[in-house]
1. So if we calculate distance in nm of label points 7 Å out along Cα→Cβ at positions 21 and 109 for every structure here (P, Q), which label has the highest result?
2. When relative contact order in percent (Cα under 8 Å, 6 or more apart) is calculated, the result is 39; to which of the structures P, Q does this value belong?
Structure P
Amino acid sequence: MLQQSLPGTARYYGCVLGLVSTSFVLGVIWSYTLSYRLLRTHPASDTTFWREAFFAQARLLRLVPLWYLAPLSSSMLLVFASAPGQFSYVAMRLLGLATLFAGVTWLNRAAAIKLEESAATLTA
């Protein structure tokens with residue numbers, strides 16, 4: 001899509017922002033992911049570690065609208081805006097994007113609540 005976009009257009013900048021956003025999202029995921037080696041060094045009986053790990057993952061899920069959805073949605077908005085004179089097309093895409101944004105946010109918050117509940121049940 002980037003190759004077919006004219007430099008300097010909203011579509012071009014939307015594609016570039018999408019590439020940068022994807023790199024940012026992957027960096028956030030990588031920095032918060034627990035490595036296999038780290039998991040092996042903490043037995044199931046280390047409840048302090050697991051409680052903190054659960055709360056960190058829940059915090060990451062609650063912040064999905066900021067670090068995941070906002071960067072990717074902004075690039076999609078620029079791509080959608082590049083369709084001049086097609087109001088119904090742009091409006092439907094925006095509605096779909098808003099619905100997707102709300103749904104993903106809701107699912108991640110529900111998962112965060114479950115993680116926090118699981119962390120709360122761990123006894124020291």
Structure Q
Amino acid sequence: MAPDKKFFHDKLILLLLSINTFLALLSSIMLMLKLGNSNSSYHIVQYRSNLGLSAFKNGTSASLDAFILFVWIVFIVNTILSYKTYHYKRDYAVVVLSLALLLIVLSTIVSNALIVLP
């Protein structure tokens with residue numbers, strides 16, 4: 001079998017790809033819904049500990065749209081990297097997809113925390 005057919009027939013790879021796709025979609029939809037339901041047009045996008053009382057920096061919702069873009073870039077780039085490395089070693093491809101899963105989950109947590117803050 002060719003390496004590309006082996007990649008798409010591997011059950012663990014398909015499981016990780018499915019989970020990453022689901023979480024990327026979930027993260028994007030949750031972020032768009034929360035940004036659409038938000039009362040203010042400004043959201044907290046940065047925290048600077050050295051500024052004291054004005055440690056939180058506001059930004060527009062466009063700066064939080066970067067989280068959606070980041071999630072999809074992580075998903076696409078890690079899928080391509082996993083596909084390319086599967087030819088050399090299967091374990092490398094699994095690690096790349098697992099790290100993508102971690103990045104997507106952490107990005108979702110951080111973006112939701114920034115929206116929830118007043």
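1. Details: P: 2.0; Q: 2.6.
Ranking P, Q on distance in nm of label points 7 Å out along Cα→Cβ at positions 21 and 109, first place is Q.
2. Working: P: 39; Q: 34.
Structure P accounts for this read-out.
Computed from the coordinates by the stated procedures, all read-outs in this text should not be read as laboratory data. All values derive from a computational prediction rather than experimental measurement. Cβ atoms are built from the backbone, for glycine too; each structure is taken alone.
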